[in-house]
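S.K.: In the part that follows, the structures are each spelled out as structure tokens.
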Structure 1
Amino acid sequence: MERKSTPAVAGWLRAREERTSVEVMYASKYSVWVDSVDDDFGSRVEGLELRIEDKYIDMAPGRMLPERGDEPKEGMRRFVSLGRFFDFEKFFFRSKIDEIDSSFSERKLILGYKDEIKEPFRQFVSGLTYDLNVYANHLDQLDAEFSQEPEAVRDIIQASIIAEIAPPLMEYLDAQLGELEALASGFSAEENEHHGYYFRKQLWNVILRSPILARTNQKPRGYSGDSEMMRMIYHNGYMGGTTFGRILHKYSVGKPAAQAVRNRRVVIADILKRRSLERASDAGEKVRVLSVACGPAFEIRDIVQSAEDASRIHFSMLDLDELALLEVASLIDELEKSLGTKISADLIKESVRTLLVSRELKTRWGRFDFIYSMGLFDYLTAPVASVVIKKLYQLLKPDGEMVIGNFASGNPTRYFMEYWHDWKLIYRSEADMVKLASDLSGAEIGVTTDETGIQMLMRITKRGVDE
């Protein structure tokens, strides 16, 4: 299994009129390791410059720290910016530049949002906040009452409380969600953004009680749908540090949109296993599979359940998130140990931009019997999505198949996702999906929808055409 390492980048340290080139590596979210410089120069450093593609970054003022012992290479020193703060986790692992604004200037603008909130919505949020805090306070008091009991006793008591309180609380949440949809469905895109922000700020202490709501709002990796969010959705159980938080979490992962995510994993695994069996006799060659924006790729567990399954497939897993690829590598290692066999796979750290601009993808990645992408297209505009599909189609072998997922425009969980989760998608109809692939030569196209009516899968087969 191959995995590309995270590269170092070139930089320049500056101390008054002096400037020296250095190698820069990831250290922590807001600090970097800088290649060896003498102590005299290091003590006088005023800033660090980086040039990334066509973007110039000047982190000044800044300071070199004196610590030693945990640097990745001998002599490296940690640099911390004191003025401009860049998220180096996003840069080194996702090739994205994100500067944190430490001033209050933007917040002043956001404070003005509250003046634009419509009065019926303000009253709705006020009532919802009050009611949920009543539930939370009651359940917190019960948690405190039994906190000194042995763990086994606490678990039994908590399960009993959940069995009694969860149904009426979830029924209440459903009713409030219906009222939210009635209020928000008439808003413009800008009004939805402002009202959603107001909603989440008012309910922030409630939101943080649920592990999945906290994560989708805080986005520690900078995007929705990361591997931990997927893990919570697949688990579909009660999670959280308090009884109230556990009920709210279970409510969230039990919504139809979450079930649609679970459904697509099963469908993809079933399609791929059947295809691998069909191709098993083709000169003993492995079925070559490409997963685009693969994330943690939990579906590999469903696809590879025996040594025989592993012998039939080669996986190429593509994602921009280095941490997601590391999790894929860990999952594959775990499966290899449990099955006592090797799984043929390579990990590709690339972005959608690569698909848009590169003309050498066949040479770099090869050709594939099966290509799938379950969640990427929910975030791509139609022009970009069409180009990506066309590029992927060129990578298909004759009679190869591609499966593209997208949430349907009738998603009944849309306002729950947008207002509670801060999770926005680009929704499409079946006709919209087909239109994305309308100019593919020799393509046989069909769209299916799962039992929730939310998850669409467009299946494209390349019939007798090679490019």
Structure 2
Amino acid sequence: MVAGDQSDPVDVLILGGGPGGYVAALRAAQHGRSVTLVEARRVGGVCLNEGCIPSKHLARFAAVKSTAEAWRGAGMPAFAGPPDLRAFQKSRQAAVNTLVGGVESLLKSAGVTVVAGEGRFVGRTRVCVQTGEESIRYFDFKDCVIATGSAAVAPAELPFDGGRVVDASRALEWEEPPTTLQVVGDDYIAVELAVAYARLGSHVTLSMLGERPLPGFDADLSNAALQGLKASGIEIVPGADVRGAPAFDRVVVSIKRTPSLDRLDLATAGLRKTGDFLKVDAQLRLDRHVFAIGDVTEGLPLAHRAMMQGRAVGDVLGGQAAAFETTVVPQVVFAAQELATAGLTEQQAKAAHGEVVVGRFPLAALGRAVIESATGGFAKLIFGSGGGPLLGAHLAGPRAGDLIAELALAIEMAATADDLALTVHAHPTFAEASMEAAEVALGRPIHIRRKRS
């Protein structure tokens, strides 16, 4: 049945049910707006169904195996056989289903109407949603939020074929580790996948476009990633040709993601892109009644950034004085050891502020790190000179992804080295590294030798 031109009036229409879209829906509903959410597949988007959650589940699975092997000398028995990825996939899907169900329940309890289908603009305030092969619905909105996310793009020299050459999402579905695996890319996705499959028994080659992994990170974190890759037995090929070599059983490509905008027919609504993205103001507004959040806007394509934008746009839709004006968006890499960063790299800080003060503390001096045989990491904090605020924070080691939250808050609040050093941190924990690094910056370290001038 075709609905023709008959349309349904809606208050707020959100296109995309990923981490940005569903959070925007919930927040707008909290403010009393009537919300309709359009999602072609399952709520939670790529992050929950194909990206963040499944990839971290795989990273954790591989890390448990690696940790157990590392603890053999302390009495941990070795695994009896190779890891069972088929059983893992059932566990992974169960976790995803639980989280998807949780989001669906939240949306239902908030009164959000979820429409399964793919939407496109057919007028300035009208959207057409394909809900089936022969079923179409039209919606006339008061306000609309574009939250359609992004998709992996393969280079022309190495197209995805759905089997041997795949994007990262497909690589998370394998039921056995490939004997030989080429990972093409140098971003956090490439690094995480390379480490996970190396730990699970694959012979992995990381073919990087540049000279080092994580090129946008602080050089010390990039070097830590490189050391971890090598320690995991991964062959590193810098400046590699992007063409997949036939010698590998499987090839994963993680080079670029592009905003999912082509099917929206933006021009029909009088909307246009700026380059590859939608350019929005601080209130995430693209046009008077159209907003955009997440990967379709310029910035780090990360779920937590999209979620924060979703909160902000939901508040704006609710008539609140809100804006998306964060100073930092932390990044986390679940590699051979966790890596986390927030704020400026040392090079960026020097370029922007001239003289800076760096406090670096090795985990080898922490009791908790010695207990867990995790002494190769560090905390590196960068402060403005003369008692200036924290400008950047870079962590390598266990729980770095959790510990970066304190330092992101410190940057947002313009905390100084004194503020961090005078904050009592529980002992024995990895969090002490931040306090100790602040004391190094102040020139008064307790648990490492002070450098003599």
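S.K.: If Rg and Dmax of the Cα atoms in Å is computed to be 23.7, 82, which of 1, 2 is the source? Spell out each step's value before the answer.
M.R.: Working: 1: 25.3, 71; 2: 23.7, 82.
Value 23.7, 82 for Rg and Dmax of the Cα atoms in Å corresponds to 2 out of 1, 2.
S.K.: Work out the source of -10000 here, i.e. which of 1, 2 gives that when helix-only ellipticity at 222 nm (-39500 (n - 2.57) for each DSSP H run of 4 or more, over all residues; to 500) is computed.
M.R.: The correct label is 2.
S.K.: Here's another thing I want to ask about it. 1, 2: which one has relative contact order in percent (Cα under 8 Å, 6 or more apart), as calculated, at 11?
M.R.: Of the options listed, only 1 reproduces it.
S.K.: Taking distance in nm of label points 7 Å out along Cα→Cβ at positions 86 and 310 as the criterion, which structure among 1, 2 has the greatest value?
M.R.: On the way: 1: 4.1; 2: 3.5.
That would be structure 1.
S.K.: Assign the value 3.2, calculated as distance in nm of label points 7 Å out along Cα→Cβ at positions 414 and 430, to the correct structure from 1, 2. Intermediate results must be reported in sequence, preceding the final value.
M.R.: On the way: 1: 1.8; 2: 3.2.
Traced to structure 2.
Rule-based calculations on the coordinates, nothing more; no lab input. The structure presented is a predicted model; accordingly, all values stated were derived computationally and were not measured. Cβ atoms are built from the backbone, for glycine too; each structure is taken alone.
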